[in-house]
Structures are given as C-alpha cells and as structure tokens.
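Each value in this text was obtained by applying a stated rule to the coordinates, not by laboratory testing. Just so you know, these numbers come straight off a predicted model, no measurement behind them. Cβ atoms are built from the backbone, for glycine too; each structure is taken alone.
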Structure I
Amino acid sequence: MNTLIPNRLMLVLLSAICISPVAFAAEQINELRDVQANEKISIENMRGNVEIVAVKKNVFSVKGKLDEKADGFELISKDGFTRFKVKTPRVNYGGWNDNGDKDGSMLQIEVPIGSQIEFTGVNSNVTATGVEGGSKLTTVNGKVIGRQLKNDVFLETVNGEIDSIDNSGRIVLNTVNGEIDDKGSSGRLTVESVNGEIKSQSKATEVEVSVVNGEADLILEGTERLEFSAVNGEIKADLKGSLAPRISTSTVSGSTTLKLEPNISARFQLHASAGGDIQNKITSQKADKSKYGPRRSLEFSTGKGDGSIDMSTVSGDLTVETR
C-alpha cells in the first residue's frame with residue numbers, strides 16, 4: 001500500500017504549520033514607546049474594551065488582546081504625536097454589533113499624565129483616568145467612562161451610557177440613547193441627552209443642560225450661571241450656595257422645578273403659555289392670567305435683585321421654591 005502523502009496535501013499541512021504560530025502571536029500585543037510629557041495621542045479601536053490610564057512616566061504602552069477580526073495594528077510615534085490603530089477590514093464595520101464587548105479587543109493603555117488623548121470607537125467601551133492634557137472619547141455603541149480628567153473633556157456616545165467622575169475644565173457630555181451620570185465635576189459643564197436621563201452633582205460655575213424625551217436631576221453647588229432646555233422632559237435643579245445666580249430655562253411639554261437658597265437676591269420673570277402653570281413658593285405673589293389666550297406671567301424680586309431668573313414654558317409647569 002502506498003503511504004506517501006500527496007504533494008498537494010503536504011503543501012497544505014506545511015502551510016498550516018507555518019501560519020498558525022504567527023496568527024496566534026498576532027492576537028496578543030505588548031508595545032512600549034518613549035514619548036513626550038505633552039504627547040498628542042490618537043487611539044482607534046472598533047470593537048471591544050479599552051482602558052486608558054495616565055501614569056507618571058513619559059511612555060505610551062499598550063498591552064492586551066487584539067480583536068479576532070483585526071488585521072493587526074498600527075503604531076506610529078514621532079515628533080510629539082502618537083497614533084495607535086487596531087486595523088479592521090471596512091467590510092466588517094457594519095456587522096460588529098454582536099458581542100463587541102466580549103470578542104473585541106481587550107486593551108490596557110498607559111499614557112503620560114500631561115498628554116492629550118483622542119479615542120474613536122464603534123462597538124467599543126472606553127475608560128480614561130487621570131489624563132490632564134485634554135480628553136476626547138467618542139464611540140457609537142458603547143459606554144464611556146471618564147475619571148479625574150482635566151482641561152478640555154469631551155465624552156460622547158450614541159447608544160450607551162456616560163459616567164463622568166471628578167472631571168474638571170471645559171466638560172461636554174453627550175449621548176443620544178442612554179443615561180448620563182456626572183459626579184464631582186467643576187469648571188464649565190455642558191450636558192446633552194436625547195431619550196435618556198441626566199443626573200449631575202456638580203460644582204461647575206457654568207452649567208448648560210439640554211434634554212429631549214427624558215429627565216434631568218441636577219444638584220449644583222456654587223453655580224453662577226445655569227441654562228437648560230427640555231422638550232417632553234422634566235428638569236429638577238437644586239442650587240446650593242448660589243445667592244445671585246443667572247438662570248435661563250425653556251421647556252416644551254415638560255415641568256421645571258427650581259430650588260434656591262432662602263436668601264437669594266434676584267429678579268424673577270416667569271412665563272407659561274398654551275395651558276402651562278406657574279407656582280411661586282418663594283413669595284406670596286401669584287401669576288397673572290392673560291385676558292387673551294391661555295398665558296400666565298409672573299415678575300417679582302428678592303433681596304437687592306442682583307441675579308436674574310428667566311423661565312418660560314409651553315404646555316408645561318414652572319415651580320420656584322427655596323431649599
């Protein structure tokens with residue numbers, strides 16, 4: 001009996017033996033580069049989980065497992081710029097929804113504290129901690145977490161949650177279908193959500209909030225300027241330590257409750273139309289009803305009138321009260 005292996009089969013077996021070790025090695029990554037203290041760093045990962053941590057070393061380090069669908073990675077570091085990209089065939093972008101957080105890349109990245117980072121993902125969760133040079137984290141389907149970030153902080157996702165913890169500077173939090181939870185922020189804060197809930201416990205001096213088809217619950221300390229708008233949503237704002245704030249609100253088909261310090265000094269202008277209502281729990285003054293149409297208005301002052309409270313609603317309720 002002829003036991004010789006056909007030449008074609010032998011070539012297939014040899015190819016498998018040669019290729020398998022390379023493919024297995026490509027799944028893991030452990031790279032280190034010396035970079036500048038204020039390095040500008042760009043990171044791109046389409047699917048999986050990425051954790052970015054600032055360290056007291058001038059290095060860029062990436063460790064972990066690459067996505068099984070990836071075609072390797074690209075890492076370029078030169079002249080103060082570092083770019084890291086998990087290379088993904090474009091044909092796979094649209095079908096990467098399933099188990100993206102389990103089967104995708106699992107990466108741990110270290111960057112200098114003073115670096116500026118930008119992360120882009122599709123079906124990817126990302127966490128960044130301690131970066132002080134500025135952070136821009138965006139993904140489409142995934143969760144974004146930012147901790148102790150400084151300078152310009154931009155956190156955005158389309159379908160997912162945002163957690164902002166002890167961040168400071170110019171902060172922007174934005175999601176379309178998801179919740180936003182902000183704690184300990186300071187500086188200037190902008191929060192936007194569609195079809196989601198916003199919770200914020202902030203010491204920011206300037207705050208802007210926009211919500212559509214959702215709710216916003218704000219506990220603010222020392223805020224000097226507050227602007228918020230809501231469409232088909234409810235907003236509750238509790239201002240502590242703000243004696244002469246400047247507040248502007250606008251709602252459509254939603255209620256607004258504003259809780260202020262007992263010794264607030266401000267001028268109040270409140271307007272409600274199309275069946276809206278006004279409740280004043282600060283003074284004894286009542287809203288006037290228009291002779292023509294379902295419109296109500298109320299104007300009054302407290303203290304020396306140093307601050308200003310302008311509130312308006314269409315088909316909604318306005319309430320002002322003291323803490």
Structure II
Amino acid sequence: MVVRADPPALRVLTAWRRAGRAEGRRTEFRPVRALLLAAAVATLARFLPGAAVFLGMLAVIIVVHEAGHYVVARRCGIRPTEFFVGFGPTVWARHTRDGALRWGLKAFPVGGYVKLPGMGPSEEVEASLEPSTYRAATRPRRMAVILAGSVANLALGVVLFFGFAMTNPGIDASVGRAATGSVSLAWDVGTDTLVGLGRLVTGAGEYVGSVADGQAPRDRMVSAVGGAQLTDGLLSQHPSRLLLLAGLFSVSIAVLNLLPLLPLDGGHAAVILAEGAVARVRRRPGYRLDPNRFRVVAVTVVVLLVALGVSSMWIDLLHPLNSAVG
C-alpha cells in the first residue's frame with residue numbers, strides 16, 4: 001500500500017479545522033470566523049470609515065469599563081471566570097495557566113464582558129471556588145466591584161478631555177488648567193446626560209409622537225449611527241476632536257450605567273443597598289437578596305433601552321448629525 005501525502009492546501013485546511021476544535025486546549029482559535037471578522041472590519045473601514053472608527057472607539061470604552069470590574073474584582077478576592085472583547089461566537093480564546101480565567105475575542109467586537117461567578121445566591125458554583133465568588137464577598141467589596149466600571153469610564157473621559165485640551169491647536173492651556181478643565185467638563189457632561197434622560201422620561205409622549213412622524217425630537221439620544229456620523233465628519237478635522245467625542249461617550253455611558261435600574265450596574269448597586277437595609281432590619285448579617293427576583297423589571301428595562309436605541313438610530317438616519325462637538 002502506498003500512502004501519499006495530502007496536498008499542501010488540504011494540509012492547511014485540516015490544520016485550520018483542528019484549530020477550530022480546540023476547546024479542550026489552552027488556546028482556542030476559529031480561523032473561518034477570524035477571516036470573516038477581518039473581512040468585515042476591512043470592508044467597513046473601506047466604505048464607512050467613520051463607522052469603523054466609532055465602533056473601535058466604542059469597543060475601547062466598553063472594554064475599559066469591563067476592565068474596571070475585572071481589576072477591582074481581583075483586588076477584592078473575587079475571581080472572574082471570563083473576560084472577552086465582543087459578543088457572540090468565540091474567534092480566539094486562551095486560558096490562564098491555572099485555568100481559572102478564559103479570555104479572548106468574540107465575533108462581534110462592539111463591547112465586552114466580565115463574568116463573575118456567584119452573581120446570584122442560587123447560582124451553582126464548585127465548592128472549591130465558593131470563597132472567591134461575588135456572593136461570598138462583603139457588601140462594600142461587591143459595591144466596589146459594581147461601581148468600578150463606571151468609575152473607569154469617568155476616569156477615561158477625564159483623560160480623553162485632558163488629551164483634547166493639550167493637543168487641540170485652538171486651546172492654549174497649562175497642564176494644571178487642562179486638568180481642572182477636564183474634570184469640570186466631565187462633571188458638566190454627566191449632569192447634562194442626567195438632565196437629558198430626565199427630559200426623555202417626562203416627555204416620553206412627545207418623543208414617541210415625533211418619532212412616529214419622522215421628526216427629530218427636541219431631546220434625543222445619540223445612537224451608534226449618530227456617533228458614526230459625527231466621527232465621519234471629524235475624520236477630516238484635527239484628531240484631537242476624536243478625543244473629545246470619545247470622552248463625551250465615555251462619560252455618558254458611565255452615567256447611564258449608574259442609573260438604579262437592573263440590569264445596569266446602578267441597579268445591582270441598588271440591590272446591595274436594599275439587601276443591607278433588610279439585613280439590618282431583620283438582624284441577619286448574612287442575608288442575600290437575589291437580583292433574579294427582579295427579572296421582570298430587568299427585562300422591561302432592556303426592552304425600553306432597545307426601543308430607545310432603535311428609535312434613535314431611525315432618527316439619526318432621517319436627520320443626520322453634524323460634527324459640531326467642540
């Protein structure tokens with residue numbers, strides 16, 4: 001019997017398929033998904049450069065948010081089990097040497113997430129991992145972990161505003177003035193975001209009517225489409241303006257996440273405060289309040305946020321935004 005070697009192309013294809021079935025190994029790789037992702041990014045950058053830059057900017061902002069959760073969780077004795085850039089099917093992943101953390105890249109890199117074990121009192125976790133779960137941590141430590149993401153975004157916003165002040169040719173400011181001005185601008189953006197959200201709630205009827213008529217509401221949220229439009233207009237201007245736009249979105253995302261509504265971070269913080277109050281009244285220090293009990297509220301909030309996002313995209317398509325951000 002004569003055994004012939006496979007053609008080179010077939011050997012490469014076989015190696016790729018094996019790489020795509022590497023769940024049991026320390027490193028996982030999906031070559032087909034990687035090619036599709038690279039092709040999608042290249043196509044977007046070629047035909048819609050503003051959208052490509054904005055999505056990259058948004059991905060960085062969200063990854064910084066999740067990195068805040070991750071770093072503080074580790075400092076508080078909580079061991080995250082996953083840290084991924086993006087959502088959807090896995091493109092590339094790697095396990096740490098001890099196998100405790102799986103991290104990598106997903107097929108839709110428009111965000112990211114950190115998975116903390118034991119987020120709910122009824123979640124099943126291996127007995128050996130129980131001491132390092134979210135639910136095993138004290139309330140102050142859980143609060144620190146929950147708030148860390150928004151704090152990271154606020155800090156990022158200040159850094160970006162500082163970079164804008166120091167690099168924009170139209171601004172002549174010392175390091176001290178740029179630093180204080182950046183903090184002040186972050187405060188103003190956060191306050192304006194809260195005021196705008198309040199107007200959206202109180203003027204919900206007017207907003208729905210304007211969207212139904214295809215008109216731009218008096219108060220509108222900038223969607224990903226609007227962000228891409230702003231970015232596209234800024235690409236031909238001084239690069240520092242992109243820093244300003246990224247800072248605006250970073251601070252706004254931080255404030256949005258602090259709203260006391262599940263499944264937002266502020267909602268989890270509210271659960272911790274309520275849990276502490278109940279534990280004090282009942283004199284049960286070990287009392288744990290399961291966020292899953294408020295699943296209906298969380299689903300309602302998600303539906304409303306999705307509706308707001310979709311309607312904002314529709315308005316941004318009908319009434320494009322210009323690049324006048326500073």
Structure III
Amino acid sequence: MKELLLYLFEHRTLSRERAKEALLAIGEGKYNEHELSAFMSVFLMRNITLEEMAGFKDALLELCVKINFGATQSIDIVGTGGDGRNTFNISTITCFIVAAAGQPVTKHGSFGSSSVSGASNFMSALGYQFKTDPSLLANELAETNLCFLHAPIFHPALKTVAPIRKNLRVRTVFNLLGPLVNPAEPAFQMIGAYNIEIVRMYNYLLQSENRKYAIVHSMDGYDEVSLTSEVKVVSHKEEKMISPSAFSSVAVNHASLFGGESVEQAAKIGYAILMGEGTQQQNAVVIANAALALMTAERYNDLPTALEAAADALHSGKVKQTMNRLIQLQSKL
C-alpha cells in the first residue's frame with residue numbers, strides 16, 4: 001500500500017486494471033485501517049476518474065456474493081448519498097411504490113454512512129431480515145415484486161472498510177460505487193447523483209456497458225427528484241430537464257423533505273408514508289421518483305401516465321399491502 005499511496009499522493013491516477021488490483025487487495029484484507037483511511041482520503045481531495053471507477057466496480061463485482069433471478073427484468077432505485085440534505089428514505093420508499101405498481105425491484109443498499117438513516121437502517125426498522133439465500137429472495141420477489149440486498153453481506157470483502165466509513169461520516173468513493181455493484185445486476189437502474197460531474201461519469205460508464213438507466217440530479221443538489229428545483233435526467237435514450245410542475249402542483253420546500261434526527265425518527269416518517277399517511281409534499285416527491293423509475297423500466301412511455309400509476313399504487317393501499325406482505329414473509333423465516 002505504501003507504494004500505491006505515494007503514487008496517488010503525487011496527484012497521479014490509476015488505470016482501470018491497477019484500480020481493480022487495489023480493490024481486490026483491500027478485499028483480501030491486505031491493508032490496515034490507517035492505510036485504508038489514507039486511501040479513501042485521496043478521493044476526498046480529488047475527483048475519481050472514469051478508469052478508476054470502472055476498475056473499482058470490476059473488483060467489487062468479482063468479489064461479491066452472486067445472485068441470479070433468471071429472466072426477471074428488475075430495477076434498482078438508489079442514490080449515491082452524500083448530498084448532505086438528510087432527507088427521508090426517498091429511494092427506498094420509491095421502491096415499494098414501483099413494486100406495488102407491478103415492476104419487480106431488486107433494491108441494493110446499506111446502512112447510512114453519511115446520513116442519519118440508510119436503506120438498510122430503514123428496512124431493518126420495518127422488520128426486514130437481511131439474507132443471501134437465493135430461494136428466499138426469489139420468493140419475496142415473486143410474492144411482492146420486491147427484495148432487498150443488504151450490501152455488507154453481499155460484499156463481505158468490504159468489511160474492513162465499513163467501520164472507517166462510519167467513523168469518517170463523510171461521503172467516500174464507496175458512495176459512488178454502491179449504485180454500480182448490485183449483485184443481481186438488474187436490467188434497469190435509476191441512480192440519483194449529487195452533482196453534475198458524477199452524472200456525466202455514470203453516464204459514460206453505463207453507456208459503455210449498453211445498460212438501460214436513468215441518472216437524476218436535482219439542480220439544487222439533491223441526489224433524487226426533490227421537487228425543490230428542476231431535475232436533470234440523463235438516460236440511455238436522452239438528456240432533459242424537467243420542472244417540478246411537470247410532476248406535481250404541490251409546492252415542496254427543503255423542510256418538508258427532512259428525514260429526522262435519528263434512525264427511529266426516519267423509520268417513523270417512512271412507515272407513515274408507506275401506510276398512506278404521508279404529507280402532500282412527501283407523497284408528491286415519492287410519486288415523482290416512482291414515475292421516473294417506471295418509465296426507466298419501460299413500463300410507461302409518458303410521464304402523466306406513469307405519475308397516475310404511481311399515485312394509484314400509493315393512494316389505493318397497494319403499497320401498504322406490499323409492505324405488509326414483505327414483512328409477513330420475514331416472520332416465516
């Protein structure tokens with residue numbers, strides 16, 4: 001690691017192959033926590049390159065616990081995190097809406113490292129049990145259109161990194177890698193990015209792999225459709241800006257997206273939304289994100305129809321039923 005760190009400290013960047021080798025070595029436990037902290041700090045002081053991102057992704061997919069859902073055409077909906085906004089669990093709640101609307105979702109996520117509550121915190125609070133058993137996960141997907149892949153157990157190679165990320169409490173390179181290393185390798189991806197540069201990087205990378213995707217960035221800094229500003233959407237088909245009014249007539253401000261000051265508060269907020277008891281602003285935001293996800297998965301070709309389907313799933317109680325059924329399945333384990 002000393003040689004690698006000295007190389008990086010000279011403001012040099014890694015080739016795809018060398019980046020892959022570095023992550024493979026981390027996965028093999030070759031470095032101590034101080035070396036790992038220094039390594040991660042490099043990418044806090046400068047932007048990661050496309051070659052480095054691709055190499056790190058290659059290594060993590062090679063090391064991960066593989067899972068295959070056959071012909072199921074699923075989607076993952078995930079943000080990079082690290083936007084510093086402390087919103088409620090928008091992407092995770094969106095997954096429930098999309099699933100309730102009929103689109104299979106293989107959600108990949110972890111505990112919050114730079115936020116109060118990550119996807120895994122929220123799912124655990126609901127009563128979801130993390131697992132890698134393919135038959136159990138496949139059954140959840142068949143029964144509810146949704147299963148959750150807890151990143152730490154699918155990426156055991158990163159166990160040495162997890163406590164360092166937690167202690168740093170800031171965005172690291174692993175925030176950027178998370179959306180790219182879903183072990184189910186879903187057919188569709190909707191990724192939220194916290195700045196335009198990351199949008200471009202994801203676009204180049206996913207485009208080169210011929211993936212079907214949408215990358216979203218609210219222009220005031222959120223890594224999702226926040227309805228507090230215009231949102232930039234870059235997909236495998238097109239690039240466009242969408243105004244909040246195209247999604248909803250509800251006025252949304254930053255305060256209405258607040259996610260609480262603890263995991264417990266975040267869980268309470270998210271649970272209320274899933275139960276159909278969210279505020280107008282909260283509902284508008286998750287419906288907007290769900291509509292874009294349904295379009296990304298090619299369920300609908302136009303935004304108004306996708307919005308109508310997402311709203312119906314939430315307001316008709318289908319989302320509540322999906323959540324309850326998913327939790328019922330946990331009680332049988």
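Odds and ends about this structure:
- Structure from which 1.0 was derived, distance in nm of label points 7 Å out along Cα→Cβ at positions 248 and 280, options I, II, III: III
- Each of structures I, II, III was scored by relative contact order in percent (Cα under 8 Å, 6 or more apart); the highest score is held by III.
- Among I, II, III, structure where helix-only ellipticity at 222 nm (-39500 (n - 2.57) for each DSSP H run of 4 or more, over all residues; to 500) as derived comes to -20500: II
- Looking across I, II, III, the calculation of Cα Rg over 2.2 N^0.38 Å, for residues 176-239 alone that yields 1.47 traces back to II.
- For 0.00 (FRET efficiency 1/(1 + (r/R0)^6) of positions 88 and 288 (r between Cβ atoms, R0 = 25 Å, to 0.05), calculated) the corresponding structure among I, II, III: I
- Highest-scoring label, criterion being volume of the Cα convex hull per residue in Å³, among I, II, III: II
- Structures I, II, III were shown, and Rg and Dmax of the Cα atoms in Å, for residues 144-207 alone at 15.3, 47 was computed from II.
- Distance in nm of label points 7 Å out along Cα→Cβ at positions 32 and 64 - highest-scoring structure of I, II, III: II
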